[in-house]
Structure I
Amino acid sequence: MNLDIWTLELARLYERQGYNKDALEIYLHLEDHENGSEIQAGIKRMHKKMEDAGHQTHPEEKISFLFEKWLMLMVLRHRLDNFIKIKKRLS
């Protein structure tokens, strides 16, 4: 990515969209070239968000994880329903 467009506003945009790793990268780049409380606050927020999210850096990763979990629950539910039907037949 062109470093000329790495601005505080772009970092904030990435942060709002959930691209924490990208936002952190921009904040760190800005910290090397500028010094401001907003940049420091952004870096702290990104570190905390990434820590809280278990280092999932992009929303797509979280969606993929949740979809996989949902699919597994659907399979288990189907199996449970089958066991319940079998139990009713045996009773």
Structure II
Amino acid sequence: MQQLGQFLPLIFLFAIFYFLIIRPQQKQQKEHAAMLEALSKGDSIVTSGGLLAEVVKVEEDFIKIKLNDTSIVKLDKAFVNKKVEA
């Protein structure tokens, strides 16, 4: 019984760590994955580098984006930061 009392503060700290750090991060990762799956042609996005672009084609691991009227580049989906709502 005394050993349980010694581990109680450690268990309490782990619970706080889980609910304040781990759980919100997992939720954010799920939301980001859902946003990537929902991308479609014509969507405006912001890349992790800060570029504003329009989605031209969605592929399995990459997307083709239009930066301006003449530049179309291929971008890894991991570098899409957020979708811009018009």
Structure III
Amino acid sequence: MYLAKVVGTVVSTSKDETLIGYKLLVVKEIDEKFKELARIAVAVDNVGAGVGEIVVVAKGSSVKSMFGDKRPPIDCAIVGIVDSVEIG
């Protein structure tokens, strides 16, 4: 998992049938000082995030397990909206 900032939305009228109904957002990875890094991704929004919010993003096979038997072609999902971060 990593922290990211939601920087945009994706609208796709033609897509895999199993993605219908999912909100897609563009996220940009951030560092511990909230500085945006180069890596961006399209993530399924599972928590109602919006543009400008800091979120927790999960990637890979752990994301697939969130969707049970449906198994849409998703490898990146927003799993939390960040309220605060404290570092040592």
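Values in this text are rule-based calculations from the coordinates and carry no lab data. On a predicted model such as this, the values are computed, not experimentally measured, just so you know.
For the reader, a short list of remarks on this structure follows.
- Computed 32, 23, 13 for Cα extents along the principal axes in Å, for residues 38-77 alone - originating structure among I, II, III: III
- Origin of the value -500, where helix-only ellipticity at 222 nm (-39500 (n - 2.57) for each DSSP H run of 4 or more, over all residues; to 500) was derived from one of I, II, III: III
- Between structures I, II, III, the calculation of Cα Rg over 2.2 N^0.38 Å yields its largest number for I.
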